[in-house]
Structure P
Amino acid sequence: MFSWETPPAVSGGRAAHVDGLAHALADAGHEVVVITRLTPGTSKFTESGSFRTLRVEIDLPWLPDRAIARVASANHAFVMAAADLGEWRADIVHAHDWEVSWASQVAARHHGCPLVTTFHGTERSRHGGHVPPGIPSDVNGIEWWQAVASRRVITISKILGRQVTTDFELDPAAVRSVPGGIDQTWWAAPAPHAGEQPDANLIFAWGSIKYEKGFHVLAGAMAQLRSHHPEVHCVIAGRGSYLADLQSQIDVIGVSDLIDLPGYISDHELRTMIHRSACVVIPSLYEPFGVVALEALAGGSPLVIAETGGLAEIVEGTNAALTFEPGNTGQLAERIDTVLGDRHLAESLSAHGRQLVEQSYSWSAIAQRMMACYLDALGLS
């Protein structure tokens, strides 16, 4: 398995997916090797049972994180690390996104086995249909090349699968959807400590502070909620390029007294906030999957989410969340108002959310679905 990022240097999204899947496959009795970058504070080699991680140094570390030259240098190092495995042979080579395309294709050919690629998003899908400044336009071609070279293409949501199938002109039969999972046991509520009791007026949101995450929509909803719920307040945790703009919007609409922007918080702090909150809101304008939704559901907080992309798929056909039209401030305010005003509904959302995660999004369940894709790629299904 090849990935540009893994824990502990990176903790969210793709890194958590790779780590959770690798551990679940190893727990199921499969031998798993993950090859990734060496980052500060990490070891070159770690081993736990049948799961090994090899982290390699990149020759050009002064270049921007995903510059083509740096990615190429990293892929060269990945291939060398794979060669150092000696006589060990893989049955499947699994790549995660475009940054590991060269190494994964070389490794698949060397081992004489199928290449499977998971797209956690494409650069165009992440940025409204265009490649943003700072990411070379060649990336779209690399993604296309990787998709075509793969025996099976896996996407983390059905909507992303449809986009990839169309954009890269793939045979729909070669594309599968396997979402991310979550460690439900860890996110389940521990006994609260002093100062960590539930807050019936706390609205909580978190994530990378970018425009497409829609936190400005939540700020507008808070302005509308003030009259009905004078004690309501909100915490939006995270850091990112849009933080200063978000703070400016909060100031302009006059809700700086209602909304706190604490910046980065640890996973333990995040878990505590989920357990304390009266409602978790995910206001994204677009989201290919949304592991934050699984964290909220597993933590048992009533959830209100934008009906967009992979977020909508997570709760589709369930009673695990209330949804609203992306960008619709008034509708979001109405949904939050409903949760705050109906304790029985809040408890029902919480119970259904935990049940959904347990049945469909445990890492053992996700590993079983991924194994079915591997067997299909091998022609053994």
Structure Q
Amino acid sequence: MRIEMKHSSILKKTRLERIGLFAIVTFFVFTGSLQAEPIAGKPPLTVVSRGAGAYTKSQMLAFVNPYRQMKNRWVNVEHYNGGLEQIRTQVRSLNVKWDVAEIEIADAIRACKEGLLEKIDHAVLGKSAVDDFYPEALQDCAVGEIIYATVIAYNPDELPAEKPSSLSDFFNLKRFPGARGMRKSPVVNLEWALMADGVPVDQVYQGLSTDSGVNRAFKVLDRIKKNIVWLEDDPLQPLALLRSKKVVMTSAYSGGILDAIRNRNEDLAIVWDSRAWDMVVWVIPKGAVNLKEAMDFIVFASDPKRMAAHANYISYAPVRKSAMAFIDDSVRKYLPTTSKNVGNILRIDHKWWITNKQATKIAARFAQWRAEKPWRYQFDRQN
């Protein structure tokens, strides 16, 4: 029995990541317990993941393989790098090849408005399920999969004298000199800039709705502009930059950093202060061939025990509160939703970013700001 894994593109991986990912693919292809044969008369179900490495492995173990065993169904797992371009192309060309895809919640909201996704009747999840999900996890065209956090990660070896402990330290080059990794997006970066400058988290979007607040945020970003190394939409890139010591701090997804710390004993650390909560959701592209089976897979993956199993493999939080009871104590403390890690949380307001006219102006200004020199950190060390 066989599960095929196709990786359409994985950006700029180091040789170590390529070797690690190849080992994972080889494990799934040649280990009998993770294989599935096509069933006569039933087309394969295609599930698309935006993750890589340990994240893809966690999905295979928590969702795909148990689903295959229960349904005796051939499942293809493909990889993509996020965004809506591929879904938009498939739907508009009437050539939909994906059945289930995981995308960021902001993309799900946009895609639903564009008519690119199937509507989802949440009643299929069960009467008690709706109240069990975190806010925003259930959208017209989406069902939540995980809650993740964007955090500040750093290499302690690069900061021997003092360790960062707050978001403001990320923007303080005098106390913590060196390069910073930052995503090529105003989302999170603008919110963090205001929070680092003293704006309370519950007033961030009020501040960004004014020109003076936006100017204030860009002044904070200017402090570190010459030291920024821009991140592509590749969850492994922050790890690679920290390992190679090309940055001393970087924004990163918490689960990938924690996997490196917990499972590979890497000497990395996280600043939890002001972490940004975000969500990845399951969607079904409009016109999916296996519509009924796609919905069946989402219902299966939305079971609290399945969500808990996923969290036990990688430190991303389930979107159903009841799932926490099934998560190992040794894992629960690392989740972004755990009480000890709650504190000062930024809950990204995607509806504000999508519908607010000021957000459109910010996006254009951020793109222009990035294009103006100095825009890339010049390393003064031997590579």
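Observations on the structure shown:
- Taking distance in nm of label points 7 Å out along Cα→Cβ at positions 68 and 100 as the criterion, the top structure among P, Q is P, with the largest value.
- Entry that produces 23 once relative contact order in percent (Cα under 8 Å, 6 or more apart) is calculated, selected from P, Q: Q
- Origin of the derived value -10500 (helix-only ellipticity at 222 nm (-39500 (n - 2.57) for each DSSP H run of 4 or more, over all residues; to 500); candidates P, Q): Q
- With mean count of other Cβ atoms within 10 Å over residues 116-123 derived as 23.9, matching label from P, Q: P
Every read-out reported here was derived from the displayed coordinates using simple, explicitly stated rules and does not represent laboratory data. Note that this is a predicted model, so its numbers are computed, not measured. Cβ atoms are built from the backbone, for glycine too; each structure is taken alone.
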